[in-house]
Each structure stands twice: as structure tokens, then as C-alpha cells.
Structure P
């Protein structure tokens with residue numbers, strides 16, 4: 001029996017990576033939806049800045065969601081795709097009725113911190129198993145998310 005998937009990685013390793021990627025995918029979906037809510041509901045003196053920033057962030061998150069799901073498929077596994085699965089396995093919680101700018105930025109910072117931690121876990125496993133495609137995808141995201149965290153922290157200061 002062949003132990004390699006269609007791109008030459010160990011099937012069992014790919015299964016473990018896909019499980020972690022699915023957790024990341026679920027968390028990204030909650031992060032994305034929270035950002036949409038912030039974008040729609042933001043009020044106050046920071047409205048113009050934050051309305052645009054949240055749109056930028058959710059568009060970026062949507063791109064990452066697609067890339068993560070496609071990576072799961074590339075390594076021969078199936079991405080989760082139901083909201084109930086996302087809510088069940090996500091560490092990020094739904095937010096509702098947040099219209100205050102500082103509260104929305106704080107929640108975004110907290111959500112992004114969760115994503116960064118999950119990305120580092122995926123990166124570690126992918127590096128251990130020689131999955132350079134996943135390493136490349138996640139490394140790029142980590143760099144971008146670290147910069148965004150820095151900017152959010154500066155805004156909150």
C-alpha cells in the first residue's frame with residue numbers, strides 16, 4: 001500500500017497537518033465574521049479609519065481562508081466547510097454588538113493572537129514532516145500577522 005499522497009508527502013503526516021489546518025481554518029472563519037461585524041457596526045471618532053481597516057482585514061482573511069482550504073485539498077485531505085464545525089472547534093468566539101472602536105480593535109488583536117499561535121503550531125508540524133508547501137504558506141501569514149498585531153497594539157497604545 002502506498003504511504004505517500006499525490007504530492008509525495010506521507011499520508012499520515014498530511015492527515016495530521018490537515019487536522020491542524022482545519023482548526024486554523026475554523027478560527028479564521030470566526031475572525032473573518034467578527035471583522036465583518038466590526039466593519040458594519042463601528043461608530044465614533046475612529047469610524048473612518050476603522051471602517052476601512054476592518055474591510056482591509058476581512059478581505060485579507062478571506063484570501064487566507066481560501067489558501068488554507070486549498071492547501072488542505074492539495075495535501076489530499078478535506079477542508080471543513082460548515083459553520084457548525086467552525087464554531088465547534090474554534091478557539092475564537094463570535095462577537096456581537098460591538099460598535100466601540102477600541103473594543104473592536106482589542107477583540108481583533110486578541111483574535112489575531114490566537115491565529116498566530118495556531119499558525120506557529122502548524123508551522124512546527126509542517127517543518128518536522130518536510131511539508132515545505134505548508135511551511136511557505138504559513139510562514140508568509142505569520143510575518144504578515146505579526147506586523148498587523150504590532151500595528152493594532154500601537155493603535156491601542
Structure Q
């Protein structure tokens with residue numbers, strides 16, 4: 001089956017992929033920050049309960065759909081003939097970064113379940129450090145796609 005028809009949709013696919021990634025990244029930047037604040041709130045307090053609602057809405061309402069959309073549109077781009085030079089090495093780096101973002105997303109999801117059960121397995125300092133992970137992954141991905149260093 002020829003996938004040549006995808007070339008005609010390339011600008012739309014790329015645009016929707018970028019919008020999805022931006023929405024996903026916004027959540028990946030914000031959720032660890034909410035965890036920093038949640039960690040410092042008193043268990044069972046009104047503030048702690050509010051954080052639980054905010055975290056659930058962010059993860060389920062924005063981050064999960066954006067991640068799925070980013071994967072779908074990204075896979076469509078990869079399947080579009082002529083978009084990826086499979087002999088180049090940059091796409092390995094991008095895929096590593098993208099998989100890292102997905103694993104980090106799932107780590108945040110498991111942590112939300114812990115917060116929901118009033119288990120705080122990690123410190124405020126841990127979540128402050130985790131808040132930097134999406135930035136590192138973003139820099140890796142952008143450099144791989146734009147600069148294509150190898």
C-alpha cells in the first residue's frame with residue numbers, strides 16, 4: 001500500500017503535531033510544579049484536595065489527549081514518504097527524547113495516584129529537580145530535528 005497520499009497532508013500533519021507537542025509540554029512543565037506545592041500542603045487539607053482536582057484535570061483533560069495526539073501525528077509524519085532520512089542518525093536522538101517524555105509522563109501519572117491516596121513518596125526537592133526533566137528533553141528533541149547534528 002502506498003502512503004504517498006500523506007504528502008498532501010504534510011503541512012496539516014506537522015502543524016497538528018506541533019500543537020499537540022506544545023500542549024503536552026505545557027502539562028509536563030506544570031504538573032511537577034503542582035507536585036512541589038502539593039508536597040508542602042498538609043495531608044487532608046482543603047488545599048491538598050484542590051491540588052488533587054487540579055492534577056487530575058491537567059493529566060486527564062490536557063496531557064493525556066495531547067500525548068496521544070502527538071504520537072498519532074508524529075507517527076503519521078514518520079510514515080509520510082520523504083520526511084525522515086532513515087540513513088541519518090538524528091531521528092534516533094529525537095525518538096529517545098520522545099520516549100523519555102512518554103516515560104516521564106507515565107511517572108507523573110503514577111505519582112498522581114500516590115498523591116490521590118495521600119502517599120508522598122518524594123520530597124519537594126525531588127519534584128523541583130523533576131521539573132527540569134521536560135526542559136532537557138525538549139532541548140534534545142529540538143536540536144535533533146532542527147540542527148540534525150548526525
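Nothing in this text is a laboratory measurement; each read-out follows from the coordinates by a stated rule. It should be emphasised that the depicted structure is a prediction, and the values quoted were computed from it without experimental measurement. Cβ atoms are built from the backbone, for glycine too; each structure is taken alone.
What the table below lists for this structure:
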read-out	value
Cα Rg over 2.2 N^0.38 Å - structure with the largest value, from P, Q	Q
Top of P, Q by FRET efficiency 1/(1 + (r/R0)^6) of positions 32 and 80 (r between Cβ atoms, R0 = 35 Å, to 0.05), largest first	P
Label whose coordinates, when relative contact order in percent (Cα under 8 Å, 6 or more apart) is calculated, return 38 (choices P, Q)	Q
FRET efficiency 1/(1 + (r/R0)^6) of positions 120 and 136 (r between Cβ atoms, R0 = 30 Å, to 0.05) - structure with the largest value, from P, Q	P
Highest-scoring label, criterion being mean count of other Cβ atoms within 10 Å over residues 24-31, among P, Q	P
When Cα Rg over 2.2 N^0.38 Å, for residues 72-127 alone is computed for each of P, Q, the largest belongs to	Q
Identity of the structure behind -23000 (criterion: helix-only ellipticity at 222 nm (-39500 (n - 2.57) for each DSSP H run of 4 or more, over all residues; to 500), calculated), options P, Q	Q
Value 2.5, calculated as distance in nm of label points 7 Å out along Cα→Cβ at positions 64 and 96, assigned to which of P, Q	P
